[in-house]
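Undergrad: What follows is a group of structures, each given as structure tokens.
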Structure I
Amino acid sequence: MNFISKVILNIYSILILIIILYQLSNKDKLKSDTYRIYLGLVQVTIFMLLIDITSRFDGNHGSLYIMLNHISNFLVFALNLLIPSLWLLYVHYHIFPDSIKNKNLLHVLVGVNTLNIILLIISMPFGWFYHIDENNMYKRGPFYVITIFITIAMIITAFLWIYSNKKKIAKRHYFSLQFFAVPPIIGMILQTLFFNLPLTLNGMVISVFLVFLNIQRNTINTDYLTGVGNRNNFDIELENKISKASSGKPFGGVMVDLFDFKSINDNFGHDMGDRALIAAAEILASSIRNQDILSRVGGDEFYIILDVDNRETLDLIIQRIEKSIEEYNKSSGMPYTLKFSIGYDLYDHKTKMTADQFTKHIDTLMYKDKEKDKKKLTTNSSTMLQN
């Protein structure tokens, strides 16, 4: 691949990444740790593509070309482990979002990248990784393949983490995470075998773009306030579950209503009401598994699709939700108390209920539970007045 072709390919790649940065710049609701790592991955890839352009002045004489060739190739080798490191961290955060393991991994990756830079500096007089000859030509050194192997090892490690922890990864993220490794590894193999075919970074752009498409798709199906699924997400997932249930695989459906939510808005304001909704979503999300699907479908209503096939497991999850909200009320320090009205049941394919019929069924069960809560509230109020 000649210089002009490589420059054009890199410029197109950079433009794609700039568009991604622009599209994500106003998504305030996505400012999670994984989101920030992804943005860092995009920004570093842009920088590496620019460096890749300025490192292609082989054979050009003149002090400017020689300086650019030396500086650019040094930066390429100094930073070439940064992209796979960020990807490894991104995957780890998806698997263990709140784990201390993330900080430990970050420290390890900082150490690996620092060691790489130190070894590169030490090797400069000996040309172990690369050297620039008297004709300003880049030459690979005997240790060149080490950085390739480390990069591939990091990407394969991420791939194995994804595969072995697929039950911990939200289904909507799984495919883009698994496929990410394919384009850059193909690019690395081609670049190693054919010196004039440097496609590793361009393969990385394909992977980054795939993750971006997944983020966009999830945004369409995500509730803007709580970050869980929205009504559209629930409708799609419920239809999918019912179609699979026709083969005899049951699942659980749960309808959750934030009991007396109106009083929180009336007494403490809508900002506090929003905080209550976010807290409710977090309580529900922490009480279910990654393979389960949580969606906010109305102002204070949530639906959950549970990957369970028996009543006992379904009952245990409901008990876990009730225990979680009890613990929240004890420790939150909020001026209000959260309470859920819950309706739930297993979907039995023998009933041949449609998605709408099953939704109405668990809605009815939820309203029965809500009526019990109202009666308890009325009874308690009457008792207090009598006293």
Structure II
Amino acid sequence: MKANCASSGGVERLWRLVALWLTLCLLPACGEAPEPIKIGYCGTLTGRGADAGVVGRDAVILAVEQINARGGVAGRRLELLARNDGGDEETARVMDQELLDAGVAAVIGHMTSDMTVPAVATFNQRRVPLISPTVSLNALVGKDDYLWRMRPANAQLAKILAAYARDVLGLKRLVAIVDLANAAYTRDWMESFYREFTKGGGQMVERIEIEGALGGYAMAAARKALAAKPDGLTMAANALDAAFICQQVRKMGFKGPIMLAGWALSPALAQQGGASVEGVITSELACLPEAQPRLKRFEADFHGRFGYQPSLTGVHSHNAVQFLALGLEASLSRKLSLKQGLQSVGLINGLLGPITMDRYGDPTAALQLQVVRDGQLAPLVPAPPAGRD
């Protein structure tokens, strides 16, 4: 009997050891790094408009690297998956689907309204946030969806520029040039400019729609614009097209003011336009004094990493990643959905100054008129208070 009891106890101990061994085998290895959080970027990296897409991607890369160097988000690293929408709606749809199928928590993009507007329905259906650094379409304001924006609406940006043209510069007769390569944005921006400018008696004496200003297109647009005898020009076009048209109208002797929509604000404007874009005026987020050290650090880090100076598109893209990181932190720490986490982030310390975000993903920030001087954007007048239309 003793022998049997000892044998039974030995078998029991053996099974306990086997069970413990199996349990240990099924547990994650001690010290194993937590799974990274995948995020996506989708913008135009080739073809027309690629200048904005590339600087946006590079700013996102830098922001992700900086966040990971600080320990990530809630102890988890960010893993970036970047895609090229090619400036084509169908390509953008396929690339978005790739990112969503890869399990990204959110996507930074797109960089143009023409790519973003069709994408919103897909992201709404999948309940994945889409954060656009640059889109400012009026029709996207006040929607309870999965789109967040880092720039105020065209109604705000175009309004202060049109009012300045009319009330300060005293312009009466403007020609509008609209680039249809990003028609959703350019038509919307120009309509906002038109409403404000004509409200006080100004006239749009000619409206010219173009599809690219390379070669003879720029010359033809310039000739048609100057034939209307305007005292100023306003353009909603990408950087290269705006630069080409500025070159042509200056060669033809036009000396009046030229006002540009924010889409043109990339390094390519000054690189291509040279002296012809000196003095052009635009409206953008103001760089407030308290934010200048942050902006200078970003510019130095960006140049050190990529070897060129970032544009405002890079600033907005970096802000977008910081906003996403805050939303991820809130959602993980408070067990919220990412949409709820983003909605809980009411204030962002952006590279240019504070940005207030409402529950619909619409931002408010201080705006400022800016002018190109020595190839760089510089303040034209003091910034109005944050939130002023």
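Nothing in this text is a laboratory measurement; each read-out follows from the coordinates by a stated rule. Treat the numbers as computed from the prediction; the structure is a model and nothing was measured. Cβ atoms are built from the backbone, for glycine too; each structure is taken alone.
Undergrad: Given that FRET efficiency 1/(1 + (r/R0)^6) of positions 112 and 328 (r between Cβ atoms, R0 = 35 Å, to 0.05), derived from a single structure, equals 0.85, which label among I, II identifies that structure?
TA: II
Undergrad: Using mean count of other Cβ atoms within 10 Å over residues 136-143 for the comparison, can you identify which of I, II gives the largest number?
TA: Answer by largest value of mean count of other Cβ atoms within 10 Å over residues 136-143: II.
Undergrad: Now for a different question. When helix-only ellipticity at 222 nm (-39500 (n - 2.57) for each DSSP H run of 4 or more, over all residues; to 500) is computed for each of I, II, which one produces -22500?
TA: For helix-only ellipticity at 222 nm (-39500 (n - 2.57) for each DSSP H run of 4 or more, over all residues; to 500), the value -22500 is produced by structure I.
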